[in-house]
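Have a look at these structures, which come just after this line.
All of the numbers you see were taken from the coordinates with simple rules; none came from a lab. Every value quoted in this text rests on a predicted model; they were computed, and no experiment measured them. Cβ atoms are built from the backbone, for glycine too; each structure is taken alone.
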Structure P
Amino acid sequence: MTTIGSAVKQGFKLARHGQAAVWVLFLVNLGLAALAALPIYQGILDFTGHSLMADTLTRSFSLDWLTDFNYKHPYAHVNYGYIILGVGLLSLVANSILAGGAVAAFETANGFGYSLGDFFRNAVRYAGRLLRLLFLGLISYWIVFWVINEWLDGRVSKWVRNSMDDRTAFGAHLAVGILLLLGLVVVHLVMDYARVNLMMNDESSAFLAFLSSIGFCLARLRKAFGAYIVPTLCGLAVMAAFLWLTSLRPVQAVASWIGRTRHPSLTIVALFIAQQVVMFLRTWFRVASWGSEWACYGGNR
């Protein structure tokens, strides 16, 4: 039987083995982010050109500029909302398909290396099943949102409507929010193990893999959750460390000095590079979480 510690350790080894998958996932998501940001960049560029306002926006955000922009482009934010929705759906589909190439890398961990060709062949091979699994996951997320965020929160709102203590109302709604978060985590956990089941057993039915994942997670919840949460927390710790470092006064003072005495764009470039390093590490830990789940599922079935 595989323990949580050994599963996580094996997951980190599998992530190193599937380094090509990490790079593909990172670059694809970077491209999708650039696609989502392009309308904003183009709108700012068309509206400011090479004016003094463009120089101001490289140093800090201007509410005056945003007010003026909204006045002259009243439907820009609505149209951009549709763009974000489309890119978000595209991201769900792309990441679901690419996950097949990443998780399939673990099958060859004890053999030969894993090339980009292997990655894309496996992504195409499992694409249909993973898209059906994505559909099941979206339905599950919708059920969780409807039951907890709509039905339960509505009942709680009626219960605390006449309460004279604001702390009671806050505590009740906070409990509903925590329950919603736990529900989403459970669905995400089941989806991950269903993805592992599809590839480890070459399961042809996404629905059966989903049901099998529910059974596995219920029977071995502590191990299943432990293998999932440890690499996930590592990824969150990287992001928290980045936010902490950028909030330090010495770091902000250096960035301000560069922006004033050198060139404002240098600060933006440095921040962009640092953010991409953080995103790459988070992607690496995401693949490591799949590897941990692979080891946990294979050692505890």
Structure Q
Amino acid sequence: MSYPDIACRQVAAEDRVVRCPIRSHSVEVFDEWLAKGLQCSAGKREFKLGRYNVARFRTGTEFAEALELFRPQVAAHEKVGLMAIYVHDESRCDCAEDELWLLGEAMREAGLADSAETVINGDTVCVPIDAVCPVTGKMTTFEFFSVAFCRHARNPRDPLYDPSLGAPFTAINTTSDAFALAMLVHDQSMRAFGCPPYEVGKREDVELLFRKCVTAWQNMSINTIRSYGRLAEDSSRGVHLSEDHQSWFAPHNDPVFAELEKCPFLHEMPIVYASRLCEKWSATMFGGEAYVPSRDGQSGGTQVYAVEGVPENLYEF
């Protein structure tokens, strides 16, 4: 059996670009952001494959309805992410905090938070979705996490300046790193073997597939972090890689919904968490072990104040 170059050539999405069904903030604004503003390599790939759902909402009830439509799309392996754009009077928002209060209230109304205050002060919004795992073939509960994106987060003069959480619209992005990685592994298994991972049969073949996909996921994450890092006019508000590429730094905790204070956090890179997740999949498929869902990839960061080898100005908030 010859293996395609999963980590490089084969990880690219199809050449076709699927036009997203967004009809507010003008199609042109959204398309320009998609073409030039979106720096997430994995996100770009999924948009090109047509696996990102784009919705509009004006109330928390409408956001909850968008989530309910998203659930069966995940279960059918049709979608991996939901970008929900908040349609509102933008003149009401003079800063990112104003946007966060509106989004927080929407989360409360959607039944996903106890109050607007708690959800914009570091609470995690987790949306469990049941689906057959694209890797193991077993029914699994995947945890999808919602994160706020703000127009004013792109403004260096805003107290909550954070370009990696900025967009030309106010929105909520809901994703699961574990499910997205599982879909990547499934895609590459179909290319390499013509069948999903759970039908491949040989453990050594599947684990080679895993290693190649972890490398691809790591490379996409490196590209994403470097791209967003270059955007930051204030280096303390940028995202940065550690020297050994085992972790990354951000001025926020990922994947909490939002924060009203910025602070540096240390997070795991895919070479750590994706490898751990693949080990669990392998143990489930070939070792008879029960798969216990976890927050691998989106487990949250560790607050840091100083790290050897990192310039001190990164912590001057």
Legend entry - Label whose coordinates, when P(r) over Cα pairs in 20 Å bins from 0, in percent is calculated, return 26, 50, 24, 0 (choices P, Q): P
Legend entry - Of the structures P, Q, the one that 5.9 was derived from, the read-out being distance in nm of label points 7 Å out along Cα→Cβ at positions 121 and 201: Q
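For distance in nm of label points 7 Å out along Cα→Cβ at positions 185 and 209, which of P, Q scores largest? Intermediate values should be presented prior to the final figure.
On the way: P: 2.5; Q: 0.9.
Looking at the calculated values, the largest one is P.
Hey, distance in nm of label points 7 Å out along Cα→Cβ at positions 73 and 193 derived from one of P, Q reads 2.9; which structure? Please list the in-between numbers first.
Numbers: P: 4.7; Q: 2.9.
Structure of origin is Q.
Taking relative contact order in percent (Cα under 8 Å, 6 or more apart) as the quantity of interest, name the structure among P, Q where it is greatest.
Working: P: 33; Q: 17.
When relative contact order in percent (Cα under 8 Å, 6 or more apart) is computed for each of P, Q, structure P gives the biggest number.
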Legend entry - For helix-only ellipticity at 222 nm (-39500 (n - 2.57) for each DSSP H run of 4 or more, over all residues; to 500) computed as -29000, the structure of P, Q it came from: P
